[in-house]
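Before anything else, here is the set of structures, which you'll find just below.
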Structure P
Amino acid sequence: MRQFEHFPNLVTMFFTRAREKGDAPFLSHKADGVWHSISWAEAARQVASLAAGLRAAGLVPGDRVMLVSENRPEWCISDLAIMAAGCVTVPTYTTNTERDHLHIIENSESRAIIVSNAKLAQTLLPAALRSGVPDVVIGIEPMRVGQPGRMAFYDWNTLIANHPTEPAVIEQQANFGRGDLACIIYTSGTGGAPRGVMQHHGAILHNVAGATAIISEDFGWEDEVFLSFLPLSHAYEHTGGQFFPIGLGAQICYAEGLDKLASNIEEVRPTIMVVVPRLFEVLRTRITKAIEKQGKMPKYLLERAAAIGAKKRPSLLDQPMRMVLKATLVPKVQAKFGGRIKAMVSGGAPMNPEVGSFFQALGLTLLQGYGQTEAAPIIACNRPKVGLAMETVGPPMDDTEVRIAEDGEILVRGELVMHGYWRNEAETRRVLKDGWLHTGDIGVIDAKGRIKITDRKKDIIVNDKGDNVAPQKVEGMLTLQPEIGQAMIAGDRRPYMVAVLVPDAEWTAEWCAAQQDKCDPATVAENPAYRAALGQAVDRVNKGLSVTERVRRFILADEGFTIENKQLTPSLKIRRHVLNEVYGERLSALYRG
């Protein structure tokens with residue numbers, strides 16, 4: 001078993017791995033139909049030269065540098081260079097509005113901005129000019145600059161070329177420690193203005209060491225390949241999809257986008273993937289439909305696999321069928337994921353246990369993790385050696401203390417916990433008490449030390465009788481139905497639960513085709529038979545719910561919940577306050593009708 005070293009900071013970890021790996025491929029992306037790789041040695045050279053360029057542009061240790069880019073090799077190189085210069089990275093989402101950018105620029109007081117292209121600069125630069133804060137703007141791709149005002153503009157490649165520097169020089173100057181600030185990550189949140197979480201080097205290194213222990217002890221640490229597709233501006237991908245691979249000395253391949261993810265998986269053949277539950281829900285639906293179209297036998301095998309996977313302990317009588325599945329269905333599904341996946345780690349939001357069991361039954365190891373940006377962000381993760389239980393998020397990471405408060409709240413302590421929110425002492429005092437991070441999540445710890453999340457404190461619905469309802473559980477069950485793509489339930493201080501439903505687009509198309517109707521979403525939503533079919537899906541879910549949890553009435557959403565319409569966070573969690581603003585009156589009307 002390989003041991004993970006105790007590094008003083010993230011920059012030293014990177015340069016150490018770069019020396020070890022040399023000309024081995026590190027960062028890969030696809031352009032013009034071909035995958036291109038940058039070696040560890042070349043990446044180290046670019047990081048060192050860009051760090052020198054940042055200093056030459058006037059930045060000093062402690063300065064904040066905003067990074068706005070889609071996932072690409074330059075994102076990783078920029079992030080490392082910012083830290084290598086002694087500065088602090090402020091990653092922000094590519095979906096941010098001008099108002100979002102303005103808030104983060106002013107709150108973080110970022111002196112410099114690195115932006116990938118002209119399209120992203122359209123919303124970013126007006127915010128930068130309005131704020132009057134940044135002195136430096138660096139474009140990864142060439143972009144037309146109007147009247148720059150007081151800001152100095154640089155070309156990313158030119159800045160690197162003009163400041164050639166040996167990696168050893170920059171590494172020697174990286175004399176900051178584990179307690180020093182590495183980045184400020186603004187939480188996407190489900191309500192209110194984003195808060196800047198101060199993550200220190202030791203917090204992320206703690207996460208990397210804990211995640212490495214799981215791979216090393218439970219799977220074996222070899223030449224790993226990651227496929228990166230979640231936003232790197234999110235703490236989950238930033239740590240799990242960037243610094244964890246760096247710690248392993250792994251290769252990182254950047255997906256072309258969600259629309260090409262399936263083909264990229266087959267091309268790259270990753271060994272580890274960092275994912276969110278919503279992706280698995282979509283994949284589960286697609287796999288099910290694809291197999292069902294192959295005929296009665298494949299459909300029967302899938303049903304048997306799902307039934308066996310749902311059992312906590314498959315019996316000896318299931319063994320013959322498991323062998324049949326292993327020889328027929330399982331290889332086909334594994335091939336769709338490249339054929340060498342060790343584990344897919346799900347985080348960012350709760351996962352329905354039924355979804356996890358489904359993939360487990362098809363021979364894919366799915367580890368549900370749990371964390372928060374305030375904990376860098378990984379707190380716990382399922383481990384095969386402890387025993388996989390899909391209704392839990394596994395035991396805490398190594399060197400992580402977790403306890404349950406009297407009111408059921410999960411509390412966390414350790415090096416992974418943030419030092420606070422940037423320029424927000426009131427919120428810091430609220431969540432950090434006596435060294436314990438108050439997560440706002442409710443949970444229990446089972447006999448094997450595994451954490452089970454029951455819900456968010458603030459998301460619990462309390463009906464008019466004082467009964468508690470966990471909305472995420474009900475919403476998860478609703479979206480497992482083929483008819484329903486997305487759902488949000490409501491019912492706080494009300495007599496029963498109601499819901500906003502987004503019908504599944506593929507199911508809607510199939511339903512319309514069967515009716516020989518024109519499939520116009522605007523008109524089909526008013527079709528009584530269509531609504532009745534959706535009602536039948538809700539009724540199926542209600543059979544498995546308690547009386548207080550059951551959804552009595554529902555409305556159909558005007559459009560899908562997306563990041564663009566602000567109804568989803570960038571980590572694909574629903575923004576309840578936004579949805580309540582849009583649909584609140586119509587949901588209230590359900591209690592009057």
Structure Q
Amino acid sequence: MQLTDIDNAQSLVALFLQRADQQGDKPFLTAKIGGTWTSMSYAEAARQVCLLAENLRGMGLGDGDRVVIVAENRPEWCIADLAIMAAGLVTVPAYTTNTESDHGHILDDSGACAAIVSNAKLAKVLFPAILKTGKARHVVVMEGVSTAQSGAFDLHRWSDMTRGDAAAARAAVEARIARIARRDMACIIYTSGTSGAPRGVMLHHGAILQNVEAASELIERDLGWDDERFLSFLPLSHAFEHTAGFFLPLGLGGDIWFSEGLDKLSSNLEEAQPTLMVVVPRLFEVLRDKMMKAIAKQGKLAEFLLGRALKLGEKQVAGTDGLLTKPDELLLSVTLRPKIRQRFGGRVKALVSGGAPLNPEVGGFFQAMGLTMLQGYGQTESAPVIACNYPSAGIKLDTVGPPLGGVEVKIADDGEILVRGELVMLGYWNRPEDTANAIRDGWLHTGDVGHLDEKGRIKITDRKKDIIVNDKGDNVAPQKLEGMLTLQPEIAQAMVAGDKRPYMVALIVPDAEWAHGWAKANGETFDMAALQDLPAFRSAIKAAIDRTNADLSVIEKVRKFAFADEPFSVENNQMTPTMKIRRTFIRDAYGERMDALY
């Protein structure tokens with residue numbers, strides 16, 4: 001296989017079929033079925049893709065029609081995505097956490113003609129949205145949904161849709177994709193809607209192919225390219241996992257294993273033994289906390305080693321590691337590091353963080369533990385990867401690294417990061433004004449604020465629209481403060497505010513595990529609402545905020561705080577599916593409470 005295959009490919013499907021012919025019976029998609037990890041080969045995946053594509057066309061769907069996918073991460077998700085594109089149609093991924101209203105917005109906005117859903121639980125939310133919008137004349141069900149009767153839409157079994165004359169289907173797909181160009185639309189991925197209704201981002205084949213080619217070059221140059229295995233954990237409906245967790249492994253001819261979920265992630269890591277994994281920062285924070293607690297329980301020697309690791313991580317982040325830190329490197333290499341590597345399967349080359357800013361302290365922890373951390377940066381509108389840290393550029397965890405190959409970046413006069421290249425979206429679906437505002441003179445206006453360091457690495461300070469300007473005109477980056485607050489063991493989640501105000505305030509969600517321990521130690525019943533009324537409990541949270549304040553400037557310090565009634569979650573619309581807080585929705589719920597802090 002050659003990287004030129006990716007550069008020369010005219011579509012994602014053309015690249016896939018080429019890889020399928022090259023890899024043949026080698027594993028491509030692996031999932032646990034009936035308690036056993038079971039693999040689907042590249043050849044079998046290609047057979048199913050072509051048959052499903054032709055059966056979708058047989059329904060009467062035509063070029064450019066949109067098809068929604070509602071399914072958890074599983075082999076059939078990838079088959080469906082490729083088949084939709086192979087049929088000349090456009091994929092519209094939807095989150096499994098979507099409400100009926102969310103599905104209704106996407107169906108209505110995209111004008112979807114069909115949908116593919118995995119099971120009865122997800123169908124129960126999707127079907128009412130289809131009925132209310134009158135969209136999606138056809139629905140393909142993977143399993144667990146009766147197709148004995150159809151009403152407002154036609155139901156089709158997945159097993160029926162992947163049957164037929166495989167050779168004829170392959171020939172028809174090849175003839176069709178020969179007409180697909182890199183600038184043709186591949187998918188519409190809806191933004192996570194952190195500040196309003198999700199917008200459909202139109203990504204063309206070339207945008208994702210450019211991402212895959214640039215990332216593959218990075219891996220080949222800095223990590224070595226050889227039998228790559230990815231563990232898929234983030235939702236495939238998110239642009240980051242869609243490109244970096246699906247099409248990148250495909251481009252590398254790799255094997256994708258599908259995680260069973262957060263509660264089984266630790267065992268899945270050890271079983272799958274991935275070489276690469278893409279994860280959002282929040283998961284790294286959770287893993288770091290769990291590892292630190294587990295190490296602390298192992299006695300004084302383990303605690304001492306953890307302390308050395310944390311100090312080393314701080315020096316690596318600050319760039320002050322060198323000859324004087326070599327003894328610590330050697331000590332950790334024969335003590336903690338082998339155990340930590342084994343918890344990640346023992347073969348991992350790099351952990352890639354994206355989707356939100358990674359706190360340097362968290363990244364430094366994993367670096368100190370001997371795991372290569374590559375923090376990336378991007379957004380759905382850029383397919384999505386713009387930049388990434390990598391060893392040969394000098395990993396600096398308070399930056400997101402230099403732009404990938406083929407990507408131009410410049411900083412506007414007001415500090416906004418602008419991006420140009422094949423990776424830039426076609427625009428927002430049915431939103432010409434938003435498109436014209438986002439792409440000007442060929443440059444994507446990211447809405448992020450930052451600068452380039454002396455080595456051309458991007459350092460992001462915050463979202464342009466999220467920047468807090470206090471009553472004196474000083475700028476404060478909320479994500480930095482929130483990230484530091486949630487590193488405290490007492491605090492699980494936080495949102496800060498202070499726009500046009502004299503000082504910063506915070507809305508706090510206490511860490512449930514810590515609160516349970518505090519209640520036990522203080523002879524109190526564990527009831528989060530009742531605990532928050534106790535002066536001693538408030539004092540403990542205030543102490544955590546004060547520790548954070550010690551490392552902040554005067555204008556950044558959090559002066560007062562209030563408690564949230566419940567954790568921020570996807571279910572209450574206060575978190576996106578990729579674990580970013582939705583400020584607008586949290587303000588709607590707690591605005592008066594936070595205003596009362598002034």
Structure R
Amino acid sequence: MPNQTLDLHTVDNDGYPYICEQNATVPLKSSEGLVRVNVYRPKTEEKVPVLVTYGPYGKDIPYAEYAIKECNNSQKLTQRDSFHTKSFSEVNPHQKSEHSVWETPDPAFWTKQGYAIVRADERGCGQSPGLLDTMSRSTSQAFFEVIEWAAEQPWSSGKVALLGISYYAGTQWRVAARQPKGLAAIVPWEGMSDYYRDRCRHGGILSDQFISFWWNRQVITNQYGRPGREASKWGPDTIEGALSEEELAQNRKDQTVDNVQNRFRDDEYYSSKDFDLSDIKVPLLSVANWGGILLHLRGNVQGYLHAGSDLKYLRFITGRHDLPFYYDEEIELQRSFLDAFLKGDDRVGWSQKGQLPPVDMVLRKGDVGFNDAEAEKAYPRRTENEWPIARTQYTRYYLSPDQTISRSAPGVSEEQKVSYKALGRLDDPQLVKFTTPAFDAETEITGHIVAHLAVSASGLASDQASAPTDIDIFLTLRHISPEGNEVFYTGTAGDAVPLTKGWLRVSLRKVEDQHPWHKEYLPYREYRSIDIQEVTPDTVYEVDVEVWPTNVVVEKGGKLVLEVASGDTQGCGIFGHKSPEDRSEKVFAGMNNLHFSEKHENYVVLPVIPEK
């Protein structure tokens with residue numbers, strides 16, 4: 001614990017066009033420790049509204065150094081994985097300055113617009129002592145206190161908004177549900193709203209690769225008391241001095257361990273992080289990226305759907321995870337939204353319900369390539385009055401044992417099955433592909449997808465003594481152009497990704513069809529330990545697999561491919577499901593089978609959008 005009487009707070013009134021305060025202290029009532037923040041505010045006597053970010057990445061680590069460090073910290077990273085190395089140089093030049101920090105609003109710009117920026121080191125990180133326990137209820141409570149502190153400062157108008165990307169977006173949902181005083185609006189930009197389903201366990205399957213990547217490179221490297229940060233250009237050293245490795249270990253909850261050891265949503269580890277989206281009441285603008293098919297996309301859509309806000313908006317974008325937030329047109333959108341609720345300056349109608357269409361989406365039509373912001377400007381935009389789109393025609397496309405897809409059921413008289421080996425890996429994919437005929441007219445598919453499959457597991461012929469007791473299903477929907485080429489889209493790290501993906505662990509197949517969130521196109525599961533259902537060898541199970549929402553305009557002559565696999569396939573990037581503890585050979589090894597008969601149908605329900 002630091003010396004609480006040590007004066008670390010500095011104020012610079014002359015060095016910048018704005019006032020720069022470093023290490024202002026927010027005392028915590030809810031837990032041990034404190035939160036230190038940097039404040040950047042306009043040089044004015046008027047009280048100003050405040051934009052707050054709270055996260056573990058380091059309020060004092062310049063964006064430029066962060067990019068370099070990502071590469072230096074890498075362990076056998078490919079260029080795709082270490083895209084941060086070019087990130088700062090590619091950011092909109094109007095949105096970067098000496099105080100730019102990864103995934104947060106730039107103080108130089110926003111202070112010119114009459115806003116103060118409060119940038120907090122999350123408890124246990126940077127210059128904020130205490131227990132490092134990211135995404136927990138207790139650290140969310142600390143964030144709550146930071147918001148109320150910002151609203152009470154003498155230079156504050158008393159109105160606070162939250163604006164940031166990824167982690168700085170995901171934390172917005174849970175703290176807004178606590179309804180801190182002063183909070184007036186939130187803009188969660190590509191940020192998960194469901195810790196279990198969006199991030200940690202896709203369909204119940206552990207997404208361990210990203211958790212490890214994120215934790216070891218971005219979080220514990222910035223833990224409070226970590227020695228050697230300044231020497232390695234990873235922000236300043238902890239002001240009060242370094243802690244020993246033993247002290248550092250005692251002062252953190254390790255996500256790479258906790259997510260392996262806890263498997264179900266009723267485990268204390270997960271259940272303690274739950275909150276009710278309907279408790280969010282402030283105006284919100286949820287921004288989802290169609291390419292974020294392994295982390296944030298689902299959460300932004302679900303957050304929008306279930307937030308209790310009377311005024312809420314859903315915007316879909318494309319592009320890499322780090323850059324669109326800073327595009328001129330997106331900045332103007334953020335500014336007009338925030339001005340409406342923090343300054344009373346509503347230039348377009350955000351504060352008047354029904355004045356603006358609540359849904360604004362980009363339509364992915366054509367093959368423009370990927371990781372090319374200029375090329376993606378060719379995608380048109382369209383507004384809608386609701387989500388899902390009311391005129392959606394949920395249409396069954398049936399799988400056939402000859403690995404085709406048809407609008408008509410295959411009419412199999414005698415049972416047939418298509419088999420593939422279990423426990424596929426990215427370097428050894430085990431899968432089957434089902435392909436539609438060429439579309440005879442341009443067809444838009446926008447919304448939620450569900451696949452209905454009849455599956456079983458069986459032992460390998462060479463090892464009848466060992467029989468699998470579970471099945472992991474990995475689904476991928478791919479788009480083939482009229483020219484016969486797969487159309488790839490921009491993924492989180494600028495990598496090539498397909499349309500969308502979905503997952504299910506068959507022992508967690510139980511659907512809560514009486515839950516208010518359950519829909520035929522979006523099955524609702526609790527993923528509790530009490531929901532486990534037996535999987536026995538050579539027994540057929542009918543399952544509905546949630547596939548994350550998507551958008552595509554399939555041109556005449558184009559095709560779709562549904563890939564059914566037993567492990568990660570192309571497009572998973574750094575979001576792989578590789579844990580040997582979670583996907584052990586003892587439980588899963590063998591053959592996975594799809595069954596076709598009059599009794600067992602396999603199909604995917606696609607949300608087809610007719611023209612207005």
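Read the figures in this text as sums done on the coordinates, not as results from a lab. Everything numeric in this text was worked out from a predicted model, so none of it was measured. Cβ atoms are built from the backbone, for glycine too; each structure is taken alone.
Computing distance in nm of label points 7 Å out along Cα→Cβ at positions 182 and 302 gives 3.1 for which of P, Q, R? Display every interim value, and only then the final one.
Numbers: P: 4.1; Q: 5.2; R: 3.1.
That value comes from structure R.
If log10 I(q)/I(0) by the Debye sum over Cα atoms at q = 0.13, 0.16, 0.18 Å⁻¹, for residues 262-365 alone comes out at -0.58, -0.82, -0.98 when worked out from the coordinates, which of P, Q, R was used?
Working: P: -0.46, -0.71, -0.90; Q: -0.50, -0.78, -1.00; R: -0.58, -0.82, -0.98.
This figure was derived from R.
For distance in nm of label points 7 Å out along Cα→Cβ at positions 118 and 502, find whichever of P, Q, R sits highest and give me its label.
Values: P: 3.2; Q: 5.3; R: 4.3.
Of structures P, Q, R, the maximum of distance in nm of label points 7 Å out along Cα→Cβ at positions 118 and 502 occurs in Q.
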